[in-house]
Each structure stands twice: as structure tokens, then as C-alpha cells.
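Structures follow.
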Structure I
Amino acid sequence: MKELVIGASGLLGSYLFREGRMFGTYTHNQLPCLIRCDATDLVALERLIERIKPDIIYFPAANPHVDWVEVHPEEAKVINVDAPLGLIRVIRGRGIKLVYFSSDYVFAGSSGPYGEEDSPSPLNEYGKQKYFVEQQIDQYLKNYLIFRITNLYGFEKRGKNFAQNLICQLRVKKSVRVAKDQVSTPTYVPDLARAIREIAVRDYTGVFHLAASDYLSRYEFALGIADIFGLERELIVGVSTSELEQQAARPLQGGLISFKAEKLLNRSLLGVNEGLSEMLLEEKRYGRIC
């Protein structure tokens, strides 16, 4: 079986790439063993697919910076919408399984955590773009998996995810304001990647929610990070979402219920304390980035 990760230099993509003998692409952030291919270049993408002839394509490539997407919707659509739609056209009728990654931001966040049976109603542009692609995949493909995921954290050298960024700020004694009223299900990426591939290589199709089961606020999560990494929790200031004056509306009661995936996997994903402890061990193994 041949597997291709489009966007294998990002947080999720890099861990997916490590799960097997896969092919992987990058656009800007070059890593060893990856192939240079811009996911928005449909001609280059089609040539790559024709050369590799993958059985499964994972597509974690995206611009997940929610506030930037809100202010620059047309620019964001190039990677968040046009690229996956182009991929759909390329693989349609070829029998290739597409594994696409969506978000709990497709929901309004008034009654989370959400299961697969709940109806999407996105509040912000990022959520709208993700949900639109979900609908197009369902309309034009049969052999697909859509994983809705949320609040990813893990060790990454670029330090872009919430947990890694918070650690870097606390280590230089910087005070950080964190929302007390945004609640979700933080998910440790290496564990998530293992679960994704375990489902993807089997015959399952459709929409799956995949997240850890701990349901806590960003503020509570931040305190947990400080405790596990031995940092000053007093530097973390809990505030309301309105005080942060973010450009994009946030689902306040977000998060995902993963019973469907847990039944297939016969396990739950790692909780926050376990995940953060694993993240600390990984940082010790590879060395601090800050």
C-alpha cells in the first residue's frame, strides 16, 4: 500500500509521515525525505500523484490561523478550499482514498462537545471553509474519510501550536492571557496520528470525530501545561473571550465526542496529563526549541 501526505511538514502531517513508509510533500518548510510540491499547484500535484500512484492521500495542508482567515478569506481559500477541491477533481474515479481533516469549528459551539450526528453551523470563515470542503467531498467522492479534530498540541520545532507557544512564553517569564470560557477537547498529535492511520488503512469511510475525552477550558489546559513543564502558572491570566478581541468568533462550547472511533480502535486517545507528559519526554529527547 502506498500512502502520500500532502503537507507533511506541519504538526499533524509530520507525525502522520512518521507512522509508516510514506511519501510526503512540503511547500516552504523543508524536511528530510519530503518532496517539494505546492498543494495549490494542481498540475504539479497531478504529476506527483501519477508518478507515485498512492492508494491513500492524507491532506492536512491548510491555513489554520483562524483570525487571519477571517480577515483574508479569499487568500485563505486558495489553500483551504481551492487546493482540496482541485485534489478531488484529480483523484475522482481513480479509487484513491482521500483522508481530509476538518475541525470542531464547523459547529456553533453552543452545546458541545459534538458527535458526528450533530448538525454543523460554523460561526467563522475558517469553519465555513472547512464545512464547504466536507460537503464537496461527500458529493463527489465515495472512498473518503473526514476526520474532525480539535485543539492539537505536541512537540514541534517551529513552536506554532498553542501548547508549544505557551511554553516558550512562560519560559521567558512572559504573562499570557488565555480564555476561560472556550472549552474543548485538547488532543495530543502523535497519538492522534497513530489513530488516524489505524482507521485509514482499513476499509472504513465517512465522517469521524477524533479527539481526547478530557473536556476543559483553554485556561485549565494552560495551567496543566505549566504544571507538567514546571513553569509558573501565576503568569497565566484567565480572561473572557470578549476581552481577547479576536477577529474571528470562537465556538465557546466546542470539542468533539469520539465514541464511533473509540469503538473501532478499542481505546480512547490520551488524556491531557498523559499527552503533556509524553510531550515533555519528546522535548527532552529532541532538545528544547526555546
Structure II
Amino acid sequence: MYKLMAIDLDGTLLNSLGEVSEGTKFALKKAKECGTEVILASGRPISSTKSLAVELGVDNYIISGNGAVVYDVQRDKIIYDRFLNKEQVLQIVKLCDENSFYYNIYTEDEVIAKSLNYNVLFYHKENTKKIEEKRTHINLVQNVIEYIEQSEKDRFLKITVCDESKLIFNSIMKKLRQIGNIDVLEVEHMSRKTIKDGTDDVDIQYYYTEITNENVNKWSAIEFLIGKLNIATEEVIAIGDNLNDKEMIENAGLGVVMGNSNPTMKALADVVVSDNNSEGVKEAIYKFVIA
């Protein structure tokens, strides 16, 4: 029996429109009834991940910021953290501003950005379908350096840097790798999301990387949790789609990736299921958790 199931959100549990199917919601409910601890493990801020966990009824613990935080939902408390500090964030932001790279900064409760573009545009469109308390809070700031310098906040989950051009994105990666004491996610393919513009579906496609403090990943956060809950590694199932899921897919007792995953992730996984628009998570739950 798998006692803990860690599930990524974007590209995995959520379809291209940012929704969870009714069939998948029912499968999550059945997994909980079987005694499996269901953990949402996301790169999103705490507030956004928490609201979805509560909505789905899988609200004991969440992993946020790609493993920067483990949050106890019932006690409303962070119980594990590996934040970026203000000095690290300012160094990265200054580099991005000097080179006109688009970026956004994730805190515990909001995403800071200069404009609605790429992933932030997707969150904005997603918010239009949600009530206020379930939205991802987007804070548009013209002078981010000044805002961060004057802010009382001194801990940050991650920074995402995006561009549509592969050539420009490669130059972003080269410059970011020169900064010490951070982890820069290596992503091989474009992110593809879909938003509604009236009755039309509009694709958002971009290259991106995610920057966290050193040694931050979802598996390290899961290791903390399974130690706390006295669960063995082989009793963990991890479900994801992208390279920010790599460590948990490699180390879990069963690593499952979606049909929309890239070839690298599929090669690492124990199992490949249907894509995120075809209820791949539901398929995995019925095959391996409540079979």
C-alpha cells in the first residue's frame, strides 16, 4: 500500500485550463478513504496551493515553492523551509533588469511581477474563474528592486524567468549559472498553457527556468514529511510531469509521469500514464492506490 502520494499541479493534476476533472476529484477522495496521505507538491505560492488543497479535501500538508516549504494546513504553520533571502533575490532581479529578462518572484502569499505575461498571465486568467480567497494573488510592481529593498519581507520561495526565444533563453541560463548559492532548474522544453479569450482557446508558450535556494527540491521536502509521518520511501508514490519533479520521481517507491511529459522525464519514471488533459492522475490512482 502506498501511504503517501505526492502530486504536482501544473501539467499534472491540473489540465491545460487549470482545472481538476470531477473524476479526478472523486479518485482523490477514494485515495484518502483508503488511508493514503495525499500531498499537493507545487511550485506555486503557499496561498494558491493551500486553497486548492482545501477545495479538494487533501488539506493536511502541502509542499510549495518546488520544495522550499512544507506547510501544515491544519495548524496554519510552516514546518520546513529553505527560502531565498533578500540579498539573493536582489542579485537575481538586478541581473534580469540589466538584461531585460522577464521574471516574477514568488513569496508565501503572492507573485510579484512587472506585467501580466507568460505564467503570470495564466494565473490571472485562472483567477477570473475563482472567488477572491481562492485566487493566486498577483502584485504588479513597476520598480521591483525598490519594492524588495523597502519590503519587510526577507524570505522568498523562488524566482521564475521566462522568454519566448530559445536564443535569448539560453543567454539567460548562462548568466544565471554564474550566480553562486542558488539552484537553477534545467528545463529542456517550452511550457504550454491554454487560456480562454472569449470563446477561443489561446496557447501561451514560453521557455522558463525556476531559481531556488541551494538544495531545494520536492523530494527533500517529501523526505522531511515521511520522516515526520513514519512512512518508508517505498510507501511513497510521486506523480509529476516536469524537471522540477525529477528528484521525487527518481526517489519515490513509485515514480509516475504524465503522457505530456518530455522524453527525459519518461525515461526516469517507473510508469507513464495518460496526459493531464486525459485524467492521467485518476488513472494512476485507480491502478496503484485504490486497485
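Just so you know, all these numbers are worked out from the coordinates, no wet-lab data involved. Here the structure is a predicted model, which is why all the values come from computation and not from measurement. Cβ atoms are built from the backbone, for glycine too; each structure is taken alone.
By the measure percent of Cα pairs over 22 Å apart, for residues 14-109 alone, tell me the structure among I, II with the highest figure. Before the final figure, lay out the partial values.
Values: I: 32; II: 40.
Going through I, II one by one, percent of Cα pairs over 22 Å apart, for residues 14-109 alone is largest in II.
One of I, II was used to compute distance in nm of label points 7 Å out along Cα→Cβ at positions 78 and 182, and the result was 1.8. Which label is that?
Structure of origin is II.
Starting from the value -9500: which structure in I, II was helix-only ellipticity at 222 nm (-39500 (n - 2.57) for each DSSP H run of 4 or more, over all residues; to 500) calculated from? Present the calculation step by step, with values, prior to reporting the outcome.
Numbers: I: -11500; II: -9500.
Attributed to the structure labelled II.
Using distance in nm of label points 7 Å out along Cα→Cβ at positions 126 and 206, single out the structure from I, II with the greatest value.
I
From which structure (I, II) was distance in nm of label points 7 Å out along Cα→Cβ at positions 150 and 174 calculated, if the value obtained is 2.7?
I
If distance in nm of label points 7 Å out along Cα→Cβ at positions 38 and 118 is computed to be 3.8, which of I, II is the source?
Attributed to the structure labelled I.
For structures I, II, which has the highest computed value of relative contact order in percent (Cα under 8 Å, 6 or more apart)?
Top value of relative contact order in percent (Cα under 8 Å, 6 or more apart), among I, II, belongs to structure II.
Say we calculate FRET efficiency 1/(1 + (r/R0)^6) of positions 30 and 230 (r between Cβ atoms, R0 = 25 Å, to 0.05) for every structure; which of I, II gives the highest result?
Greatest value across I, II: structure II.
Work out which structure the value 1.00 belongs to, where Rg/Rh (Cα atoms, Kirkwood Rh), for residues 54-189 alone was derived from one of I, II. Display every interim value, and only then the final one.
Values: I: 1.00; II: 0.97.
Computed on structure I.
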